[in-house]
Structures are given as C-alpha cells and as structure tokens.
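Quick heads-up: structures coming right below.
Derivation of every value follows stated rules applied to the coordinates shown; laboratory data play no part. Since we're looking at a predicted model, the values are computed, not measured. Cβ atoms are built from the backbone, for glycine too; each structure is taken alone.
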Structure 1
Amino acid sequence: MFSLEGKLYRGLAVLWHLIYVNVLVMIFSLPIITIGAALTAGINVIEPSGGNIFYRFFESFKKNWLVSLPILVINFISVYFYFMFDMTMLETPLKMLYYVFIIFLLNFNVNCYVILSKVQNIKIFDMFRYGFMLTVISIAKTIWIPVVWVLLVLYAYPYLGLILNLMLVSLPLYVHIKMNLKEVKIIKDYLSNIGKEG
C-alpha cells in the first residue's frame, strides 16, 4: 500500500506536484503582465516527470514571457467581453448559446498557451490558428472542465476550500492537458509533416 510503486504513493506524488506547480504559477503571475508566461511554464511542467521542477519552470518562463504577451492581450479582451456583455437582455436559449461560446473562448485562450508550450518556435499567427484548431477538435472532451470546476468552487468550497485553493490553476490545467494529449499530438504531427514538406 505504501510502496513507491503503489497507487496511493503515486497519487500523493501527483497531488504534491500539482500543489507545487500551482504555487509557482501564482507567484510568477503576481505582476499581471507575466500571467501568460507563468501559465505557459505551468503547462510545460504540469505532468510529473524527472528533473528539477523549478528550474524547468523558470527556463520556460524566461523563454516565453515576451511571446506570451499577445495571448495575454486576447485574454484581457475575452474577460472584457465577458463582463461587458449584457446577459439580462437574452432569452434562455440565447443565454445557453452565450455560455457555450464563453466556454469555447476560455478553452481557446488556454489552448493558445498549450500550443506555445508544446510547439517550438511558432509564429504568433500560427499560435492562434492552431490554438483555435485544437479547441475545435477537442471541445467535446474539454467543454465540461470549466463547468465542473466552477460548480466545485461554488458548492464544495466550504468543505474543500483549502484543497481547491492549493490547486486552483494547476488541477484544471492538468485535466485539460490530459484530455488533450491525442489532439496535441495530431497538431504536432501535422506541423512536423509541414516542416518536412517545406
């Protein structure tokens, strides 16, 4: 039960890893302008593997902080759109459509960081294009992640508040990455084939 190969130990190791990544993302996001670089670095180290997590995180952060700024601009525009849109004027079916669009937009924002972290030397326009492509091909699998997370925060916070705070960013990112492994591989293979043909 408590062996290094046991499920309990592996589960606790993943839990500790997610808490550590969450702390790193939160600290490196403190100057708001670096949120994008912190999220990209978090995605780079979100899956437990060997090596120094802090070193890998920091190297990714340094490498991507300027490149991630255009995505951050899109993030701010998305947030502005969300808060400025007057939902009170919408009928119930339109409200549902609006919520689906917001979830799609949220997934697109996250997937741009996923593409930035997984594809080397990508141009800004291509980053947005493949982020959109990744969102389209994976939306059926990932649409529930923000919904479940919001429900957890709303209804389980009084009981699991500390745990939710410790993994506020890292747990949804971890689930998102795990759900998108196949789709990310499809895009990476596609880009690799384009590179070979070019």
Structure 2
Amino acid sequence: MTETPAAVPATPACWPDVEELLGRRGAVKGCWCMFFRLTPQERRTQWGEGNRLALRALVDEGREPGLLVYREGLPAGWVSLAPREQFGRLDRSPVSKPVDDRPVWSLVCLYVAREHRGHGVARELVRAAVEFARERGARTVEAYPVDDTLGPVGADDAYHGLVSLLTQEGFEEVARRTPKRPVLRRELD
C-alpha cells in the first residue's frame, strides 16, 4: 500500500476524501468552505448541496481551493486558501477589508475532524498552507483568526484559525478592527 502524502491539494482524485472529511453537513452548517467565495445572494440560494457542488466545480476546474492533511492514510484536516481576490466576502467584511494594496494569499478556513483535534493537525495545515502559497509565488499570507488569548473560542468560530497558533507559526498582527478578530500576516520573502 502506498502511503498518502501528509498534505495534498484538493484535486478530482482526492474529492472523495474531501467529502468524507467535511461530511454531510459540509464541515459547518452546509458551508463546504464556500462562505468567503460567495455573494450574499449566492449564500441565500445555494447553501448546503449547492455549496458542495460549487466546491466540487472549483476542484474539477483545477483551482485547488484548499489542502487536505492526512493521518494514517485518512483525511484529518482541511485548509482553504487562495489569492485574496478569489474571496469576495473579505472585501465586504469590516474585519477583513484590505489593509493595503499589497497582493496577499488569504487563509480563510481551517477544519479538523473531531477525532483529530488537539493532535497538531491545525498546525500541520497552517505549515502546509504557507508552503503551498510560497510554491505558487505568494510573498505574503494573510489570516483573519479569532483571538483566543482573550478567552475560550467555540468550535463554530475556530474555523477562522486561532491567534495563538498563527503567531507561533510566524504570523504577525497588522490590523485589528474589532476586539477579537485581528488581521495577521506572514511574509514569505
């Protein structure tokens, strides 16, 4: 048996693993990691199955909308990242509006299967995401995490990432427009 690499881009070949990991509910409430890619109208009309199909279309088009991390050959975690312009919602949010005109790759979602939480999968996802962006010419990776240093963070918010993890991985705060949601960046040059 060939061992699955630790982290791989989402491609048609691994689509069954994306579905297995994100499950019937698409990770969180039918999102399928499409929230930041959709207009408000699209969110209202395609939540759930429509989002699954939209993510599948991105994968089938070769857009590599995220990475899967495996543990013992099974999908354990997912990270969604891409050049910022692929996430229209970021420009419409007071938390994540542009800091400046510098081109960045945005890390918008981390999802770890319940049975793998607390075992370093999120850290592995962040590291894989940074390397993935670097290999594709990114000079800066930006994230919009929840500040867990201010108190507990529920699972429904943790998908944004956590300040403590990202700062340990070399991200630095560059803006804070709300008390709990800073903008962090990691420079890759």
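Of note:
- Among 1, 2, which structure scores highest (criterion: mean count of other Cβ atoms within 10 Å over residues 62-69): 2
- helix-only ellipticity at 222 nm (-39500 (n - 2.57) for each DSSP H run of 4 or more, over all residues; to 500) from the coordinates reads -26500; which among 1, 2: 1
- Set 1, 2, criterion distance in nm of label points 7 Å out along Cα→Cβ at positions 46 and 102: the highest-scoring structure is 2.
- Parent structure of the calculated result 19, given that relative contact order in percent (Cα under 8 Å, 6 or more apart) is the read-out and 1, 2 the choices: 2
- Structures compared: 1, 2; top value of mean count of other Cβ atoms within 10 Å over residues 38-45, i.e. the largest, recorded for 1.
- Structure responsible for 1.08, with Cα Rg over 2.2 N^0.38 Å calculated and labels 1, 2 on offer: 1
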